[in-house]
1. Out of P, Q, choose the structure whose coordinates give distance in nm of label points 7 Å out along Cα→Cβ at positions 138 and 154 equal to 0.8 when calculated.
2. P, Q: which one has log10 I(q)/I(0) by the Debye sum over Cα atoms at q = 0.12, 0.14 Å⁻¹, as calculated, at -0.78, -1.06?
3. Quick check on the output: -10000 is helix-only ellipticity at 222 nm (-39500 (n - 2.57) for each DSSP H run of 4 or more, over all residues; to 500), derived from one of P, Q. Which one produced it?
4. With Kirkwood radius over Cα pairs in Å, for residues 42-113 alone as the yardstick, tell me which of P, Q scores highest.
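Only the coordinates and a few stated rules stand behind these numbers; no lab work does. For clarity, every value in this text was computed on a predicted model and none was experimentally measured. Cβ atoms are built from the backbone, for glycine too; each structure is taken alone.
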Structure P
């Protein structure tokens, strides 16, 4: 299951078999945890959350605080991806507190990174920056480059939300430097996606397009990041009033998300289709109004181990 999460994200027929195991089976929480991550890796956060909630119940019953903290972090991330910021923040804080009590500095930092994402999305940039800075300080004397890379990306997003473009770019470039050293494709995808969104917001379309293409080059046959890149490209065409191209890419993104069961992402793409229909005067009865979007698709990425 872990191999699928990292190397070939897709649905697995093992799911029902894992859930059918007795709750006291020694491997059930571990298998459920990996199954939950597998659903998260393809953008199906509803099922991901359901399974992590089940996993957390079993872990709490067994008194496995270390695993409880990890699962709380993953649940918080799923809630962030679903826009449930306050619920996710409570889970990330609890995970951080448990990890601090256990002396698990790395897990505490990971929880703080997720908390920073949630606080930024909940329009609390100062609190988000404090959480991300605490995470970097905790990691400063440890060789945890993956988490440091995530910190720089989150700080870049926080600076972008504050209108500090140059600081944001500096953080994103620091993240790219680390991710490139280790060839971490999905982090490279995510940071290029963040840079594309930043330039999109500033109407720097050539720069945005360049980063969309770079993001695509790091999808490595992973359908969920590829669908997100297609969605972002549709937004680029829409903002430049290239409506036929925007519609074509948005429809493609909706189809890709639907096949993955990525309902949250699919609703964002359908929201774009509604806007395109309004611009063209076209009737699009089959596409419900999704969400009001101030900027293209939020920075949804795969959570770390």
Structure Q
């Protein structure tokens, strides 16, 4: 096979490129979105949950066009990009009376996965207002959790697909580049963890991290059709010590390079962050190193 490029673990051959050109010629009125869906159906390119990998396919088509292998139809519309615009969720009304109590006294707690549920707006609004990083629209697969004491929200946690390259993590797992490309979907990244600022409950944070670790693999399987074997997050050491992660048996793996995923200058352009990891399965290294 005459490989042209590899994109997100999928190898594209010269024959594939010719077939895409034929598809574009055969569908002269199709939009970019329609072409990506047609190509997904032709290749049977689907997510684990059976849905078409439409967004990945569109990104692949754009990559091929930028590399000069094909010409896509003109862009017909540019819908608002929430990732770029950072549209802020609307404020939400919740009980804000100071809650200073023991962990036992606020039981029973509920932990609800709210992605694509009515309460997702509540989680987004609380994070936008109270997390120091603000609201960040997740990329790829994602789950969101709302923690309540009775009817009163006390905490939020969000998880998304993991970063493609992360030196401390990749060395800790010990997988090959090919295994990483294939099995990255089995990792989840804790993007936000918020205890609401008026809630002061000792040991609540580590308790919630342990609770989520016990349920998230099954939740991911239910929503996306596959489990996760490993969790990761970043902690800014100039702001936080990662005490709750350490108390929940997460492992500090080392610092990021401070250059970001799109760096072209090899210069530090953002704060260094400590990488923390938490294996969900005792055989995680074997599972993540396997190649289909």
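1. The value was obtained from structure P.
2. Only one of P, Q returns -0.78, -1.06 for log10 I(q)/I(0) by the Debye sum over Cα atoms at q = 0.12, 0.14 Å⁻¹, namely P.
3. Here the read-out was taken from Q.
4. Numbers: P: 11.9; Q: 18.2.
The structure with the largest value is Q.
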